[in-house]
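Please find the structures below.
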Structure I
Amino acid sequence: MRLLIQVILLIVAVLTNQVFAAATFEGIVNPLSDIKLAVPIDGIVARIFVKEGDQVAKGGRLLKLDDTLQVLEVARRKEVFEDNSELDANKKNIVILKALLDSSQKLFESSASVSHDEVTNLEMQYHTLKGKIDITAAKKKQELIEYNISQEVLARYILTAPIDGTVTAIKIKEGEWAKTGEMMISVVNKSFCVVDFNIEERYARSLKAGKHVSLRVQEGETMTGKKGKIVFVSSVAERASALVKVKVEFENRNGTVIPGVIAQISF
C-alpha cells in the first residue's frame, strides 16, 4: 500500500513538473549598432581608407570622393571673402571726406566763404560713400556664409564612421561612381547586443523596461549565461500569434558572442 502511494505521489510530481515546466523562448542576437552608410553627394570614389574587418573609431575616415573641383571652389570663396581692398579704401576715403565736410560746414556757418551748394555736394558724397561701405560690409557677411558653405560641402566628400565599431561590408571600389543614398559601407558595434523575443502574453505581463533578466546565448557549441536588461516591451500582442515583442540588451565587450546566433530566455 505504501509503495502504491509513493508511486502515485511520484506520478503526480512528474505531471506537476511538466505542467509548470519553465517556458523557453528563442530570439536572434543583433548588434545594438549596425549602421549602413551612404555618401550625401554623387561622385567618383577616389580612395577607400579601410577594408572589411578593420576596427574604426568614431570620426575615422572611411571613404573619400574626388574633391578636386570643390577644393578649388573653397579656395576661390576664401580669396573673395578675404579681399578687403575695396572696403579698406572706402573706409580711408570716408575719413578724409568727413573731415572735409566738417571743415566746409564750419566755414559756411562762420564766414560763408563756402557756398551752400558745395556743402550739400560734400554731404551727398559722404552719404553715398557711407552707403557703399555698408553695402560692401553686408556683402562680406554673405561671402563669409558662402565660404563656410563651400567648406561644409567639401567635408561631405569624406565619409566618416559615426560610431566606434568594425567594418563589416564595403559595397564599392575605388574609381567607381557613388550615388547619393546608396549603401557603401557598413559599420557594426557589437560591444552591446540586443535580442528580439516573441513571448507569450502571460509571461510578458510581468516584464518591464529596465528589469534585469537572465539569458542563455550561443557561444560556439555551448549556451552561455548572460545578464541582460529589458529595453522594450510592446504594449500590444501580435494578432496572428498573440505573442508580445520584448527586446533585451546585454553587454558583449569581449566580443565572444557573434551577432546572428540564438539566444534563449526562460520563465
Structure II
Amino acid sequence: MPVTGEAIRLSRLFSEGKNAVVVAVDHGLYFGPLQGMINLPEVIHKACGADAILMAPGMPAHCKDVFSKRGAPACIVRLNWGSNYAAMWNYKHSHSVPMISVADAVAQGADLVISSLSLKNPDELEDAHNVEVFANCVAQARALGIPLVGEVYPTGGDDQQPEELQDEIFVGCRIIAELGADLVKTFYTGKRFKEIIAATPVPVLALGAKKLPKEIDVLNLAAVSVEAGARGIVYGRNVIQSEHPDRLLEALKEVVKGFQAPDKVAAKYKLD
C-alpha cells in the first residue's frame, strides 16, 4: 500500500476517483524534435488541461510557467533511458541506464516519476540489469513518497505479433507491479487486455503509441482501453500532432472520465 505522500499524490492524479488523462511530451529523448513538438514550451500550453504531463528531466525548467499555476497538471519526470525507444535505429537490445535520481526529479518539479522496464532481451544479463535499474528507482521513490509509474515497453514496441505482445505485457505488468510500481503504463493489446488488468494489482494506464490516422481513431482507442479496465491513458503524438490538440484533449477527457461515446464526442468537438 502506498505511504502517505504517494497516496496523496496518486489521489490528485485520479481526482474525485475519475480516470486520468496524461499527455506525454518526452519524445525528444529518443527521436529528437518531432513534428508538432519543435517548440515544447509553446506546445504544452495546448496540453495544460490534462491531469498530468510526462516530460524528460531537462524540460520542466523550460516549461515551468505551465506548472506554476493553481490547478496545473501534475508533472511526471522520466528517470531512465532505454535504447529500445530509439526506434529509428532498429536496436535489437534494450539497455537501460539511469538519467536522474528521484530527488533530482523532485527538485525539477516532479509530482510523479516514471521508469521503464524492458524484458525478454537477447541477453539475460541485460534483463537483470534493467530490473536492477528499475528496482533502484522504486527504492528512491519510496523514500521520498513520490508515486512511480512503471512502464512496460517490450523491445521492438508494438511491432510484434499480437499474441506475443499480449504475452510479454501480461507477464511484464505483473513483474513491474511486484517490483513496486504504483501504477503501470503500457500498450493496449486488444480483446485480451482485460486479462492484463485482472492480473495487475495496481492501476494501468494505456499508452497511445504510434500516430493514428484520424482523431476518431484516437477516441475509439481510448474508449476500448477504459472499457477494458484501464484507469486512464497516456497519449503523446496522438494529441500533440493533432490538428486540434486542445479540442481533442477535451474530447478525450469526456471519453476517458465520463465514458461518453466517441462518435458523439467527436461530433461535439468537430473532430474527424
Exercise. Any idea which of I, II comes out highest on distance in nm of label points 7 Å out along Cα→Cβ at positions 137 and 241?
Worked result: I
Problem set entry | Which of I, II leads on relative contact order in percent (Cα under 8 Å, 6 or more apart), largest value | I
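Out of I, II, which one gives 3.6 for distance in nm of label points 7 Å out along Cα→Cβ at positions 129 and 233 as computed from the coordinates? Write down the numbers at each step before the final one.
Details: I: 7.9; II: 3.6.
Derived from the structure labelled II.
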For this session: Using the calculated result 0.00 for FRET efficiency 1/(1 + (r/R0)^6) of positions 49 and 113 (r between Cβ atoms, R0 = 35 Å, to 0.05), pick out the matching structure from I, II.
Result: I
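Can you spot which of I, II the value 28.5 was calculated from, given it is mean projected area of the Cα convex hull in nm²?
I
Rule-based calculations on the coordinates, nothing more; no lab input. Computed from a prediction, not measured in an experiment: that's the story for all the values here. Cβ atoms are built from the backbone, for glycine too; each structure is taken alone.
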